[in-house]
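Coordinate-derived values only; no laboratory data. From a predicted model like this one, the values you see are computed outputs, not experimental measurements. Cβ atoms are built from the backbone, for glycine too; each structure is taken alone.
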Structure 1
Amino acid sequence: MYDFDGKHVVVTGSAGVLGGAVADAFHQANADVTGIDIARTKPAYRSIVADLMDPDDAKRAAGEVGHIDILANIAGGFTMGESVAATTDETWDFMFNLNARTVLNMARAVVPGMRDRGAGRIINIGARAALRGTGAMGAYCASKSVVLRLTESLADELKENGINVNCILPSIIDTPRNREDMPKSDFSKWVRPDQIAAVVMFLASDAASAIHGASIPVEGLS
């Protein structure tokens with residue numbers, strides 16, 4: 001459906017299930033894809049190992065890529081099990097570093113180049129859980145809500161520079177880990193990684209040029 005020939009795309013979290021699906025989709029659409037993750041992978045496209053929770057490493061990885069037209073911030077993660085009152089500093093910091101700081105660090109590394117060129121697309125991954133707090137998920141919900149606010153702030157700052165910034169809010173994603181953790185669930189109601197990847201590609205395309213600061217639910221039937 002989409003052709004990203006000539007576009008330089010960076011996908012963070014490319015070693016994960018969702019990040020891999022997004023990177024594969026862009027690769028199949030003829031984009032020049034670079035995956036960035038803390039884990040080493042052997043994909044069909046370029047891969048850079050970096051700790052995106054470290055601002056210097058994020059800047060170094062972005063510098064290795066150079067020209068970036070599209071940034072898909074897929075890196076992130078989930079943990080639960082502690083009440084708010086029992087949340088440790090380690091859990092709080094880990095969730096905010098993994099879900100929010102990675103977005104901030106990549107924005108600081110990539111936005112200057114996009115602004116200089118007067119064009120760019122940034123797509124962040126939030127979560128439906130960012131819209132409302134849930135028991136035993138306080139740190140996760142809070143960290144993903146920060147992604148929404150960062151998306152809105154970036155969009156407002158950059159829309160006059162030809163840069164679109166938007167966010168996707170998945171519900172439960174159909175991954176092997178989620179199936180293992182919730183074996184009694186109806187997996188057919190969960191949203192598939194390829195379905196989320198299709199929305200990422202839409203937001204990266206010219207068809208979404210008028211969309212700024214949106215948080216789009218992608219929930220399947222869940």
Structure 2
Amino acid sequence: MKRNNMIVIRLILVVLVYLAIKYLIPNGRQILFPINLLVTFLHEFGHAVGALITGGKVDAVTVNRDGSGLCTTLGGNRAIILMGGYIGSAIFGNALLYIGAKLPRFAKFTMMLLGATMIFTAVFWYGQMFTTGLLILFAVICIGLASFTNFSGDILMFLGFASIIHIIEDFNVGPTSDLQKYAEIIPIFPMQIWMYIWLIIVVILSVANLRWILKGTFSEKNYA
């Protein structure tokens with residue numbers, strides 16, 4: 001079977017598993033709640049990256065039991081830092097999906113890197129004990145699955161897809177505080193307009209990523 005056909009089959013299975021858990025299994029949404037916490041981590045980590053790439057510093061990253069989070073930073077470009085949460089988490093989610101689907105040889109490394117990033121955040125950007133314990137637990141699971149199973153690619157695809165869906169579904173709730181602050185800094189549009197602009201960016205990014213996964217970035221040509 002051709003590799004592209006396998007990618008399509010794997011992607012369909014990931015979607016079916018996600019939908020089955022969410023809509024068919026009792027308490028499925030609760031089962032997926034750890035994904036919500038992962039998305040929160042990616043969101044706050046996106047803020048942190050936004051601060052670092054614009055010359056700022058990260059003070060603390062917090063993930064709360066209810067799925068909310070907080071990243072406190074010093075310096076840096078405030079607009080980029082605010083966008084880094086919602087847009088950044090979408091980039092990370094799409095990256096996980098792409099690596100899992102198209103770059104399986106890097107899947108184990110990516111799982112371990114994700115775990116190492118969580119440990120780094122838990123230790124050096126300490127926010128609270130719950131966050132530290134949660135991130136270390138997630139890290140141990142990621143590194144363990146990468147070390148002792150051969151499903152890293154499929155796991156990354158599932159995590160990436162679930163993250164993207166959660167981000168899109170949560171567009172009018174999750175980044176509300178960020179949008180309010182962003183509209184104050186860049187008052188070209190009100191918060192409600194920025195909300196849809198951010199959503200459109202995420203949707204375009206996700207659709208483009210899906211096209212890259214299914215068709216490849218470059219068309220194949222045969223030369224005589």
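Tell me which of 1, 2 gives 26, 19, 17 when you compute semi-axes √(5λ) of the Cα gyration tensor in Å.
1
Kindly point out which one of 1, 2 the value -12000 was derived from, the read-out being helix-only ellipticity at 222 nm (-39500 (n - 2.57) for each DSSP H run of 4 or more, over all residues; to 500).
1
Quick check on the output: 0.90 is FRET efficiency 1/(1 + (r/R0)^6) of positions 94 and 134 (r between Cβ atoms, R0 = 25 Å, to 0.05), derived from one of 1, 2. Which one produced it? Spell out each step's value before the answer.
Numbers: 1: 0.90; 2: 0.60.
It traces back to 1.
Given a value of 15.5, 49 for Rg and Dmax of the Cα atoms in Å, for residues 150-189 alone, point me to the structure among 1, 2 it was derived from. Please report the intermediate quantities before stating the final value.
Details: 1: 17.0, 48; 2: 15.5, 49.
Checking each candidate, the match is 2.
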